[in-house]
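Okay, got some structures for you below.
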Structure P
Amino acid sequence: MLIPRPRSRNDSSGTFTIDGRTRISAEPATESTAQYLQQVLRASTRLPLSGTGDSDAPAIALRIAAAPEGLPAGPGGSRDESFRLSVTPDGVTVEGGGAAGVFYGVQALLQLLPTDVYRRGQVRTAAWTLPATVVEDAPAFAWRGVMLDVARHFRTKAEVLRVIDQLAAHRINRMHFHLTEDQGWRIEIKKYPRLTEVGSWRRESQVGAHVPDADGELRVAGYDGRPHGGFYTQDDIREIVAYAEDRFVTVVPEIETPGHVRAALAAYPELGVHPERRVEVWTEWGVAHDVLNADDSTVQFFRDVFDEVIALFPSAYIGLGGDECPKDQWKDDPRTQERIRQLGLEDEEQLQAWIVGQLAAHIESHGRRAFGWDEILEGGTLSQSATVVSWRGMRGAVTAARRGHDVISTPDDQVYLDYRQSDLPNEPIPVSIVLTVDDVYAFDPVPESLTEDERAHVIGGQANMWTEHVDTVRRLDYQLFPRVVALSEALWSADVAGPRDVADFRERLAEHLGRLDALGIEYRHESGPLPWEERPGVPGRPSSREERAAHIDAVTANIAE
């Protein structure tokens, strides 16, 4: 049973067995996928699967389709990610409209084999048999992403590569890499070494969510008393990007501005509104009130940062944040108020838009496209080429599409994977609303109210994995899976492969969990957290959907649809 559900599958009689004579043949354009397939199969089957030898031996052939127009069309009519997988008793052929399509055809091929194929050592000694079939498929959306926050809790390079493998196996083609925050700066910038020397470490971390005190004020329940941090060298970044490219995952970086910058201010206080005030890398969760000043030198500092980021990441999109920027320091600071007047701006909202606009223009001068959270719609001066990531419900997606901006939908009430997965009292550190596998499966990135022309601006969607309360890779698995499986089908198949059928998906998911087991992914079980996954005594911040909706309505009131 295949996940995501394909557009068409036609089974026939017979099987093909992968054995000691089987070879993998590939064209130059598909060589990286051939190497990937060899690595996976050799580990679990111990078969040679060479690309040379007896030309009459049965083969798994990987190639670009000579007539890609015969493959199903993907978004915008593209066939780069489309594929046809043909299995007969005589051999296997994977044809793609492009190299990415061949890779995705290989993912379908692996799912036709027993689940032990995903193990890193041989367990199975029986035959490795594929059913005769023809599978044709193409994605519904071009952008199929997961955002990984490594600023709140750092993930080692090896752990990031592991996540990339997981995403690739589910045909997720974007990893939005959230690299900077109030709580840490995770990327080496050679021109400004203190960003990592100082900004990558905090002395301790908040444990759990804020809780109300006797007066109803929220406070930190406690700290762990343990330093936390880490960062990626530029060579680490190059390795991550190259590893992902071989798996057709584009790593899209984000550098937060003009808020969520306290780690940068700890390293370079002159960037702040109050340079005389020394701050540390923040040890709390939430939104620090420390923001960038609007000096030309500060804007230039971040232009320099983006120069190095752009050189490391070939992604067409470069993230500049733009979300949750408190305005109180700007409102109370005479120097900032004078700056607003000098720039001919009306208020602090327009000042934020000016800073974002300056950095977006710099990114665009490099031939890239800036993208930011839906707050960048506020202030009214956003460049037409900027792409909007709509997270506060779908209002930002509607507004952006109607203004002619491309949109990536990531509404928190549908695809925020840090949110709790049930109402069970032992759900670990329960955050916000309940967001189940079925909820994610129902995700549609395209708002119903858009016209056909406006809908074309929605290039896809993504789920976001914030990590305030995710401090280990085991907990990361628990939050990501199996909800990422549902996401993969929502964004790849959507309704193109037929009306969504949650019962059918659940049946296929039951089998797919065996693949997750073989991959070593410690997913959340349907019955709830296992004893070692619980976090008794650590407070969360659960809320109802009604409370969440009211909050989102309030904070997006100034974004007119």
Structure Q
Amino acid sequence: MNKLRLSILAFDIVFHSSPLMFIALALIAARLDGKEVSQYGEHLQQVLLLSPTIFPVIFAALMGRCFKYLGLFLVERGTTLGRLEQLNGSTSLFSALERQFSLRAFSVVGYILMVVWLLSPLGGQSALRLQGQETNSVLSNSTFQYLNPETALDTSMIGASAINGARGVFGPIFLTALLSSPKYQDTSMDLWGNVRMPRYSSVENSTSEEWKPVVDDDKSNITYASLIGIPVAFVNGNGASNFSIKARQWDLACNKNKMQGGKEAGFGRLDVSTWKVANVPVNTTCTGWPCPISFKSLSNEDAADEDYYNYTVSTCELSYDLYETRINCKGKSCTPTAMRKIDRYTGANYTRDTDAYFQKIVLANIMATLPNIDNLGVGSVAFRGSSNAEKWLADPTNFVGYLYTYAQLYTLTPELFSQRLTVLWNTFFQSTYAMTTLSGALDQTFSNVTRSAHSQLFNGTVAALTTPMPNVWRTNWNWFIALLVSSVVLQIAAYAALFFKYYTCVPDIIGYASSMTLLNPYVPVPTGGTTLHGLERACMLQDMQVMIGDVCADEPAGAVAFAKVDKGRVARLNRKRFYV
């Protein structure tokens, strides 16, 4: 065997083994299933992206060869012309289908050929869809700690001594929250990273179910009850978590908000503050929720006599209740998702006597302290304009820096005024207790916070955690099977073609133009060469001029044949002439 034949044999073996590449790709992808994403897998994906282009080309070449050499193998032993034409002409799905219709022989072989050719696009597309990445995560439960609602029992509003002692702490906290950027006022987290609770009255009528959904988007009317949120420790820093917390919340519902002048407003002395909150009737204490209160604010001081000043006067009802809120966190960014009202007396220390204490003592101290939080001891209070709290009530987004101006709160609707006053009230009250927990810097031992005298400072809540893990590779097993089956069938066909090619003795003359010169009386060539393959014969006769024409040009009826160009022996075909 000469070197040329050895080279051809080596090429055939390598080329006919190429389907092993796709089988290997499928097995490698299967081996990577569930493994962490790596550069090795990325390289595999880049190779798989080329498969839809490479696979059909290799499939057409090898499968076409298989059918061709199978035809030679059969024709050497004797077969029908129709079977030979089906095999030799099956070079694609369309050609296989065309042979079925043209030969009018809808045989099993024809159907098998069409099914086999369907594997070509299937194999190419399956490689493209074989492997992908999947986000991996671990589900677990943990215990988060959040500020116990009963910590409110330690409020500085229990008496004058406590108020004076803590004023230097709760005052700056309250004003800091009030003067914070407007972007924090409509978000679910405060400026320290604590979780803000919705105002229950803003979701109460959303459904008749116990749990009221909280939809925090531009289309909803959800408002938050305070500028200060509830501190939560152990929030998962990387993944997602779901848990619920309990918190108490004040709520004010005002049914009237109007301007009144002079003595009619009954404001009283102006040297202490420019606004006041008091029980209704005056000089009484609250005996149950909701508690009727009045709100009054100086609106201008243009008149010569203070009896003719204008005032904003509102009548409201104040409630103090306990709520449970479901929280959904992504990392340390948390959003409330649902809220419900629960029994006010839930908890070991908040009893009916405690509730009565809040109505009588705590509420009175809030009403006395809040109006002068930022102007205590200032002379001529009425002549220095409204307080920051009043200006915030008028416009929370644009009030900083205005001097000697008076808030026209009577221009607000009762609903809007109720909403803003609720936020102001809750923000102030939350600044008066558990002050060391509000900064958000809670460590796991809570050694950096002050313990509560009346109750445990933090409550535990079960949290469902979803901790993200590195992405992993996922093999699509349906496409894996499709690629593996297509590649295995192609590999079997390729090796079968190799066997038929070297086992068959007949020369490969089917399907070549040069084969029409073989023993053709109209193509004068030297005798011999019947063992040459079609391409070998074409190489030897490639310069010969041939045509399909009329080899009986001088006869009444012409005859069509493949012949060497010879003006005396062969003529061009004519549509008007009769041929046999």
- Message: I have 14 for relative contact order in percent (Cα under 8 Å, 6 or more apart), calculated from one of the structures P, Q. Which structure is it?
- Response: P
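Compare distance in nm of label points 7 Å out along Cα→Cβ at positions 83 and 259 across structures P, Q and report the one with the greatest value.
Top value of distance in nm of label points 7 Å out along Cα→Cβ at positions 83 and 259 goes to structure Q.
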- Note on the structure: If mean projected area of the Cα convex hull in nm² is calculated for P, Q, the one returning 26.5 is structure P
- State the single structure among P, Q that was used to calculate mean count of other Cβ atoms within 10 Å over residues 427-434, giving 20.6. P
- Query: Which of the displayed structures (P, Q) returns the greatest value of distance in nm of label points 7 Å out along Cα→Cβ at positions 67 and 195 on calculation?
  - Reply: Q
- Message: Out of P, Q, which has the highest value for FRET efficiency 1/(1 + (r/R0)^6) of positions 131 and 411 (r between Cβ atoms, R0 = 35 Å, to 0.05)?
- Response: P
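Each value in this text was obtained by applying a stated rule to the coordinates, not by laboratory testing. Given the structure is predicted, the values throughout are model-derived calculations rather than measurements. Cβ atoms are built from the backbone, for glycine too; each structure is taken alone.
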